[in-house]
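As C-alpha cells, here come the structures.
Each reported figure results from applying straightforward, stated rules to the coordinates on display, with no laboratory input. Remember, predicted model here, so these are calculated numbers, not experimental data. Cβ atoms are built from the backbone, for glycine too; each structure is taken alone.
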Structure 1
Amino acid sequence: MLHRVRVLLLTALLLVTGSVMSSAPASAVIGGSKSTYGPWAVRMLIDGEPVCTGTAVTQQWIISASHCFYEQAQPVADKRISFRVGNLDMRKGTTVHPLPGKRVGSAHADMMLIKVAPMKIRTAPLATAGVHPGQVVRQYGWGATCTDDENACQSPVLKQSDLRVVRPDDPRCKGYTAPGGPDFCMEKVSGIPAGGDSGGPVMSIAPQGTETLLGVFDGSDRETVAEAGEISQQLAWIRSVTRK
C-alpha cells in the first residue's frame with residue numbers, strides 16, 4: 001500500500017495515487033514558527049480559496065507540486081487558479097493569474113511550473129547540488145496549524161518548520177522515498193508541514209537573501225516525516241522551461 005500523503009487543503013484534490021493517513025495530534029503540526037522572511041513564497045488559490053504553496057523561481061515562473069493542479073485526477077482549469085505574491089500575510093499580497101496554457105509538469109517528479117504575468121518580487125535561487133543526510137533545511141508554507149479540520153486552521157501568515165534530511169532508505173521513509181528517486185526524506189526538528197503547504201519551498205538555511213531552493217514539498221505523515229522533490233535533479237528541466 002502506498003503510504004505517501006499528498007497534503008492538500010481539500011481531500012478532494014488528492015490524486016488517486018495518494019492516500020490519507022489517520023490524523024496526528026494537533027501538537028504535531030502546531031510546532032514551527034512564524035516566518036519573518038520569505039519573499040519568494042507564493043500562496044496558491046483555487047476559486048479564491050487557499051489550497052497550496054509555491055515558489056517564484058523567475059519573475060514570471062512559479063514552481064509548485066503537480067498534484068495541486070488536479071481534482072479527482074482531472075486538471076483544474078487555469079481560470080480557477082490565482083496566486084498571492086509579495087507579502088508574508090497572504091491577505092495583503094498582490095494577486096496574479098496563470099497565463100492560459102502555460103503550465104508544464106515534470107515527467108519525473110511531483111513538480112509543476114506555471115507562467116504568470118511579471119511579478120515584482122525576489123525570486124529563489126536554485127540549488128545546483130543535492131541535499132545530504134544530516135542537513136537541516138527549512139520548509140515554508142501557509143498550511144494547516146491543526147489536524148482535526150485543516151480547512152479551518154489555514155495560516156494567513158507564512159510559517160516555517162525545520163527538518164533534517166535522512167537517508168532515502170531509512171525505514172521511516174518507506175513509501176515516501178527510495179534510493180535514486182526524485183524525492184528526499186526529512187525528519188521533524190521543529191514543526192511539520194501539513195495540508196496547504198504542498199508545493200512550498202524547502203530552502204537551505206543561510207543569511208537572508210542567500211538561501212537556495214532545495215526542494216518542492218509534496219507530502220508528510222503529519223507527525224514526524226516529510227518528503228520533497230529535489231530541485232537539483234530537475235534543474236535541466238526547470239531551466240529549459242523557464243527560458244522559453
Structure 2
Amino acid sequence: MNTLIKQTTIQIRLFLRRKDELFWTLAFPILFILLFGAIYGNTKWGGMDIRAIDYLLPGIIVMGAMVTGIMRTSTGFVQEREQGVYRRLALTPLKRTTLLGSQILQHYIVIIVQTLLLVAIGGIAFKTHLTGNLALFWLTLSVGALCFMSISFALSGLIKTARSATPINQIAYFSLMFLGGIFFPNSMLPNWLGNAAKILPSTQMGDALRAVVYNGAGIGDIWLKLAIMAGWIVACLVVSIKFFRLE
C-alpha cells in the first residue's frame with residue numbers, strides 16, 4: 001500500500017508538470033461551463049423545468065471525466081508503451097500491478113478535482129444548486145470514472161501505434177460526448193438515434209447525476225443506469241484482459 005501511495009504521488013507530480021495535460025483536464029472543462037453559462041444564463045429550454053446551465057453542469061462533469069478517463073489515459077498508455085517506458089520499468093522492483101494501480105488512482109483523483117472545481121464555479125458564477133444525496137452523487141461519479149477508464153484500457157489494447165491513438169480515441173470521445181446528452185437532451189435527436197444513445201455510459205452517467213442532484217433520486221431510481229455502466233466496465237475489462245499489454 002505504501003508503494004502504491006508513493007507511486008501515485010509521483011504520477012501526480014508528473015501530471016502537474018505537464019502544462020498541456022493540466023489545460024485539457026482542468027482548464028478545458030472550466031472554459032466550457034463558463035462559455036455555456038455566459039450564453040444561456042437563466043434561459044430554460046423548451047419542455048424542461050430547470051435552467052439550461054443546470055442541465056449542462058452534470059453533462060460537463062461527464063465530459064471532464066471522459067477527457068481524463070478516455071483521452072488522457074488511453075493516449076498516455078499507448079505513447080509510453082511505444083516509447084518503451086514500461087519495458088524499462090519492468091527491470092525495476094516496481095510491480096506492474098502497482099504501476100497500473102497508481103495510474104488509475106491518479107486519474108481518479110484528477111476526475112474528483114475536476115468535479116469539485118466545476119461544481120464550485122457553477123455555484124459561484126451561475127448560482128447552480130446541487131442538492132440530493134451526495135454519497136449517491138459520488139457513487140455515480142466513481143462508477144462513471146471507472147467505466148471511462150475501462151474503455152481506455154480496452155482501446156489501449158486495440159490501438160497498435162501512438163500515431164493512431166489520438167484519432168481513434170477522439171472518435172470514441174466525441175461519439176460519447178455528442179450522443180450522450182451532454183450539451184442537449186437526447187430527446188432532440190432522431191428517435192432511432194436517441195434510443196441507441198440510451199445504452200451509452202455517458203448518457204447513463206449524465207442522466208443519473210441529474211436525477212440525483214435535481215430530483216432527489218435514490219439508489220432505487222438509478223440502479224439500472226449504474227448497472228448499465230457496470231456492464232460496460234465488465235465488457236471492457238474482458239477486452240482488456242485479452243488485448244491490453246504494457247510492452
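Side notes on the structure shown:
- Top of 1, 2 by mean count of other Cβ atoms within 10 Å over residues 65-72, largest first: 2
- Parent structure of the calculated result 0.95, given that FRET efficiency 1/(1 + (r/R0)^6) of positions 49 and 73 (r between Cβ atoms, R0 = 35 Å, to 0.05) is the read-out and 1, 2 the choices: 1
- Between structures 1, 2, the greatest calculated value of FRET efficiency 1/(1 + (r/R0)^6) of positions 89 and 193 (r between Cβ atoms, R0 = 41 Å, to 0.05) is seen in 1.
- For Cα extents along the principal axes in Å computed as 43, 38, 35, the structure of 1, 2 it came from: 1
- Read-out helix-only ellipticity at 222 nm (-39500 (n - 2.57) for each DSSP H run of 4 or more, over all residues; to 500), computed value -1000, structure in 1, 2: 1
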